[in-house]
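Structures incoming, each one as structure tokens.
What follows draws every value from the coordinates through simple rules; no lab data is involved. As the structure is a prediction and not an experimental result, all values here were calculated from the model. Cβ atoms are built from the backbone, for glycine too; each structure is taken alone.
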Structure I
């Protein structure tokens with residue numbers, strides 16, 4: 001419960017800081033860079049060496065890859081048909097294709113499935129969402145931004161700090177070694193700053209414009225993220241493969257999470273409709289609690 005309170009409190013703090021003159025207008029840019037260069041790499045270096053690699057990772061880890069793939073083809077096709085700008089398409093791919101499987105996911109999954117459910121959550125989040133963000137996410141952000149013409153995609157991925165940390169963490173998981181306890185705990189403390197600082201950054205940029213042109217795209221993006229994506233995962237895991245275990249249930253709920261905060265920050269950092277990307281998070285988080293309740297009811301009824 002305290003995680004959910006913290007979630008909304010940080011958003012409110014960010015909104016309130018918009019009115020404090022001591023905070024410059026580019027405060028969110030500094031916060032975003034801290035997350036990308038310090039906190040996210042620390043998260044990878046803390047969690048990845050502790051993962052036990054095996055075939056049991058395939059289904060939960062595939063959730064983020066399926067979701068992002070759907071978002072890419074769906075919004076690219078729709079964007080071409082409707083004449084959208086590259087920035088708009090890129091924004092919706094990043095915010096609609098990446099779910100908040102950790103910060104929002106942790107308190108929700110723990111409340112619904114207990115500590116046992118968190119074991120699946122880690123698999124959905126790290127080999128799934130985190131790796132997609134660090135590879136395909138940066139690729140899409142580069143391709144749909146102004147920098148796409150001048151900078152190598154491969155260079156951007158290779159030198160993306162979370163990706164470097166991911167490679168190090170994955171290699172350590174393969175050879176089954178971890179950092180010394182003191183260093184690992186330091187990474188843990190830094191990793192814990194991701195969500196609150198990211199939410200404050202989102203709140204700092206969040207503005208509610210009654211006549212904003214983004215509302216129709218917001219509705220489409222959230223409908224895709226909160227309804228279509230979990231429906232596909234539900235149909236695939238349960239309908240096609242007939243899986244009903246705890247890992248499958250957690251995977252479906254994880255697929256129904258609100259847009260990923262860091263995905264929105266990545267979109268904003270690359271100039272991909274910053275206002276819309278932050279609206280996707282700001283509106284998506286509270287709305288997702290309603291849609292998650294629906295998916296949980298459906299799972300309990302059918303499985």
Structure II
């Protein structure tokens with residue numbers, strides 16, 4: 001049971017965590033696809049208060065993205081279909097990334113492609129750039145050379161794409177963002193670990209759709225989108241727990257985080273850090289508030305570090 005008598009002020013607790021070789025000042029990262037390139041939030045968020053942030057997905061060539069509308073509200077969540085819009089790796093590396101240098105924060109770059117060569121091309125270009133803490137590999141994309149089968153749905157394809165990315169990612173750790181709708185996420189996690197992943201992000205959004213019965217049309221510009229928000233949290237907690245049992249590498253959890261208690265739930269099942277996504281749409285500074293609330297929770301638990309609190313809340317199912 002957590003103590004209600006603080007051992008010290010929240011201002012003095014240590015929220016530092018390590019995700020492999022990446023040291024974070026606190027375990028809260030802004031998730032890819034919800035924080036733009038970071039620059040869009042610079043006037044709203046004190047980056048020094050975050051563990052860091054993950055950029056929107058970066059591809060080898062610019063992508064215009066999906067037609068509007070790109071988001072719609074759902075019960076306890078939202079659907080999005082942005083279509084991975086981005087400026088392409090060359091513009092990002094030469095124009096966007098240098099502007100981030102003045103902010104003292106960990107920048108994790110989300111990378112995607114539609115074939116192995118595209119993943120490799122993006123990372124090769126980023127290897128020559130400065131100011132990146134890690135890469136996050138989005139393996140939810142369809143492999144156009146394999147008939148559209150998604151990289152992340154097949155253990156063999158997971159090993160193939162992760163190994164190809166790892167072969168060129170020599171300067172920085174490689175995190176791999178897993179798909180949620182797979183037969184056995186433990187098996188997928190093991191495949192990514194075997195191929196050289198340094199950490200896993202669990203998990204991406206859930207394929208879903210919402211239709212306006214009056215018009216017979218999707219509420220998005222695309223027929224389907226990705227479901228996120230509090231509705232998916234209990235499912236993703238289970239996925240994190242299953243993945244953690246299967247691998248030794250760190251896990252970054254995301255899905256429906258709105259309160260410090262949600263973060264602690266993910267830490268309890270084995271996550272080393274978390275990402276906050278959908279909540280940023282309603283409150284761009286939510287990650288800062290969560291860091292303050294988490295510090296308070298550590299203090300009230302009568303411990304001095306987030307690591308100590310994690311040990312206290314860790315699940316034990318026998």
For distance in nm of label points 7 Å out along Cα→Cβ at positions 41 and 73, structure among I, II ranking highest is I
If distance in nm of label points 7 Å out along Cα→Cβ at positions 185 and 289 computes to 2.6, which of I, II did it come from? II
Structure responsible for 23, with relative contact order in percent (Cα under 8 Å, 6 or more apart) calculated and labels I, II on offer: II
Working back from 116 (volume of the Cα convex hull per residue in Å³, for residues 33-128 alone, computed), options I, II, answer is structure I
At a computed -8500 (helix-only ellipticity at 222 nm (-39500 (n - 2.57) for each DSSP H run of 4 or more, over all residues; to 500)), which of I, II: II
